[in-house]
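The numbers here are math on the coordinates, done by the rules we state, and not lab data. Being a predicted model, the structure only gives us computed values, none of them experimental. Cβ atoms are built from the backbone, for glycine too; each structure is taken alone.
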Structure P
Amino acid sequence: MTLANLGRALLEEGDLKGAELALNESLSHARGRKSEPVTAFALNVLGRLAFQRGDVDGARSLLEDALQSLADVRHTWHMAESLEDLAAVLGAQGEAARAARLWGAAEALREEIGAPVAPAERSRYEAAVASARETRPVTAFESAWAEGRAMTPEAAIDYAVVRVDA
């Protein structure tokens with residue numbers, strides 16, 4: 001987990017190569033130890049890295065893998081963050097309704113565990129939501145968000161990793 005956190009910090013500082021090295025090493029160790037929460041966290045941050053580099057398809061694949069790693073673990077903080085990050089990718093791919101559902105599910109999960117979006121993450125989160133919201137009628141976006149809020153975490157993960165039309 002230390003290497004994954006280092007990778008995240010390096011990513012936030014703009015050292016993409018250093019972040020990638022630390023995250024890949026973390027992922028290798030986590031998989032070797034069968035640590036699903038650390039595997040999911042490293043995959044999630046690698047997904048953010050791919051998204052930041054403009055590799056939207058790669059980001060989506062990594063974030064879906066992160067969520068699949070969490071399917072049996074129920075590490076709720078990681079689930080919420082991975083759902084939000086995948087929602088940002090889906091929004092960028094024009095799947096605003098699916099993105100809204102995942103953001104809604106993540107919001108409900110964060111409320112359940114008392115873990116709001118971190119202040120350092122807030123502006124990135126709000127920009128992604130605003131961008132996706134612009135592509136849909138307000139009522140449709142809000143309706144999809146409400147549908148997501150009603151999902152269980154497990155249903156949200158299942159919905160997130162199955163490719164369907166919005």
Structure Q
Amino acid sequence: MATATYNCIATTTLGSNTTTVTFDSISGSYTDLVLICQAAAVVTPFDLRARFNSDTGSNYSITYLAGTGSSALSNRYSNRTFAELDAYAFPDTTVGNSVHIVHIMNYSNSTTYKTYLARANQAPVDGVQATVGLWRSTSAITRIDLQFYGYTTDIKSGSSFSLFGIKAE
């Protein structure tokens with residue numbers, strides 16, 4: 001029986017505020033990718049978003065469910081110019097209060113669109129969110145850029161990002 005193994009592809013902890021965190025030169029050696037982020041915004045609230053292969057076209061769609069323990073909501077967006085990872089459980093300004101776990105399935109498959117599942121939380125307001133997203137491209141993902149909504153605020157120093165590959169052996 002095959003055993004799935006997580007291999008760390010890259011990890012970074014920011015030493016200063018920055019606009020974009022990039023993972024590039026992602027090889028097709030794995031079946032899936034897992035991205036784990038502990039991110040904070042310099043100015044809050046802003047939600048974390050990704051672009052695959054620098055694609056700025058209207059090729060992304062999401063559906064999400066979110067709640068705080070006292071309220072809940074859901075929504076769907078089509079033809080976005082980014083992959084939204086947390087439309088509701090957005091990071092605040094304290095590093096460690098927000099955790100994102102993003103699973104990107106079949107990222108190197110060149111015959112299907114790419115899907116991802118994202119989970120996010122924001123500790124001070126107990127906000128949680130589950131998102132399913134679609135990138136309408138058959139290109140293998142070789143680059144992931146992470147930024148905050150509107151890209152008008154920086155990702156705060158101390159935020160950490162790790163990208164893992166899942167390899168079936």
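Just a few scattered comments:
- Comparison of P, Q by distance in nm of label points 7 Å out along Cα→Cβ at positions 13 and 37 - largest value held by: P
- Looking at relative contact order in percent (Cα under 8 Å, 6 or more apart) over structures P, Q, structure Q comes out largest.
- Highest-scoring label, criterion being mean count of other Cβ atoms within 10 Å over residues 21-28, among P, Q: P
- Answer label among P, Q for the case where helix-only ellipticity at 222 nm (-39500 (n - 2.57) for each DSSP H run of 4 or more, over all residues; to 500), calculated from the coordinates, equals -25500: P
- For distance in nm of label points 7 Å out along Cα→Cβ at positions 61 and 109 computed as 1.6, the structure of P, Q it came from: Q
- Distance in nm of label points 7 Å out along Cα→Cβ at positions 53 and 77 - highest-scoring structure of P, Q: P
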